[in-house]
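Nothing in this text is a laboratory measurement; each read-out follows from the coordinates by a stated rule. The structure displayed is predicted, hence computed values, not measured ones. Cβ atoms are built from the backbone, for glycine too; each structure is taken alone.
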Structure I
Amino acid sequence: MSKYCLQQEATIIVVIDLQEKLMPAMPDREKVYKNTGILLKTAQQLQIPVVVTEQYPKGLGPTVAEIKECLTNYEYLEKISFSAYDALKEVLADSDRKTVIIVGSETHVCVFQTVRDLIAAGYYVHLVKDAVCSRFDVNHSNGLELMRDLGAVITNTETVVFDLFKVSGTPEFKAISALIK
């Protein structure tokens, strides 16, 4: 059951490839921006480390402004492999955190391959299904199914936020709860 319980001190958030030249093709991009922003602000309130990857930024551009404006303290990793795992290995080992919350694009390519490799390496993965996207619904759905079959916890933004905070009434929770309403 421990894989289903998020603990802020054991968790890291990875934002995969939300890039300028890729995101215009994503019909759900605004939802992904909003939910990723909520998760990044939650990470800031709870001092959870954040890693942002970019797939071949020379061709796909930098991370979109909508996400950059939500970032404060984060680790940036450039990659050319579809899976971000090789780029993440050292950061994850240094953080000593075993639960990885994943958001980004595309669900069935870079997100799927990263999740597959993280699970194979022994990490607990929480895939935030309302903060990942693909160009086509069938690919998005298939990616989610594959990751569930691999053992990822398929979750959503509100579940993640409330599980990380554990209780209401704190100043940190109040700062985030306004974003969820």
Structure II
Amino acid sequence: MTQASPQLLAQAIKVYLTNQRQGTKHAKTRGEVAGSGKKIWRQKGTGKARHGDRQAPLFVGGGIAHGPKGNENYRRKLPKKMKGLVLKAILQRKKAEKQIVVVKDLTTLQPKTKALVKMLAKVVKGYKAGQKVTVITAAAEAKLVRQGGRNIAGVKVMRAQDANPYELWRGGTVVMSEEARDELK
């Protein structure tokens, strides 16, 4: 049995979640904040500090000095061998816990929610609505199953090539076709 350390599993999950970040945050500077450019009071004689307009970072509603500027790249990459080791370990653990179901074929399934719920009730022991199930499909079956499963709470449909440690780890029972199993290997 392949063993992946808990640290490797944690690293794989952290890489996946980090890659979900967009990095599009952006704080407006004094030049981007809306408002007048009029000098707020005269330069001399008021007893107050000299100022230009209200968009200065000093004022409430003004721009932010040295704020985040967006387009940050948070991408991380897990080496293929490490990712394969983690996926294999998770699938073997699911198999040991009897949380993997392999069905013969998913191409005969109609692209309807009712058909997928009926199939899940048949193959997953004690399936109830809202229960977490991950359905892994081959490329040929993906569109049909995705159309049937996108409206079911707790059901995540993914192609075998998109399988990732995070979704498998938290996905409950895994249902896959024989073709998807071969693609995963």
Quiz prompt | Structure (I, II) behind the derived value -10000 of helix-only ellipticity at 222 nm (-39500 (n - 2.57) for each DSSP H run of 4 or more, over all residues; to 500) | solution = II
Self-check item: Structure responsible for 22, with relative contact order in percent (Cα under 8 Å, 6 or more apart) calculated and labels I, II on offer
Solution: II
Quiz item: A value of 12.6, 36 was derived for Rg and Dmax of the Cα atoms in Å, for residues 85-148 alone; which structure in I, II was it taken from?
Solution: II
Quiz item: Given that FRET efficiency 1/(1 + (r/R0)^6) of positions 125 and 173 (r between Cβ atoms, R0 = 25 Å, to 0.05), derived from a single structure, equals 1.00, which label among I, II identifies that structure?
Solution: II
Quiz item: With P(r) over Cα pairs in 5 Å bins from 0, in percent derived from the coordinates and found to be 1, 9, 19, 23, 23, 15, 7, 2, 0, 0, which of I, II does the value describe?
Solution: I
Practice problem: Assign the value 1.2, calculated as distance in nm of label points 7 Å out along Cα→Cβ at positions 5 and 165, to the correct structure from I, II. | Solution: II
Practice problem: Given a value of 2.4 for distance in nm of label points 7 Å out along Cα→Cβ at positions 117 and 133, point me to the structure among I, II it was derived from. | Solution: I
Practice problem: Determine which structure produced the value 0.05 for FRET efficiency 1/(1 + (r/R0)^6) of positions 37 and 93 (r between Cβ atoms, R0 = 35 Å, to 0.05), calculated from the coordinates; the candidates are I, II. | Solution: II
Quiz prompt | Ranking I, II by distance in nm of label points 7 Å out along Cα→Cβ at positions 45 and 77, the structure that comes out highest | solution = II
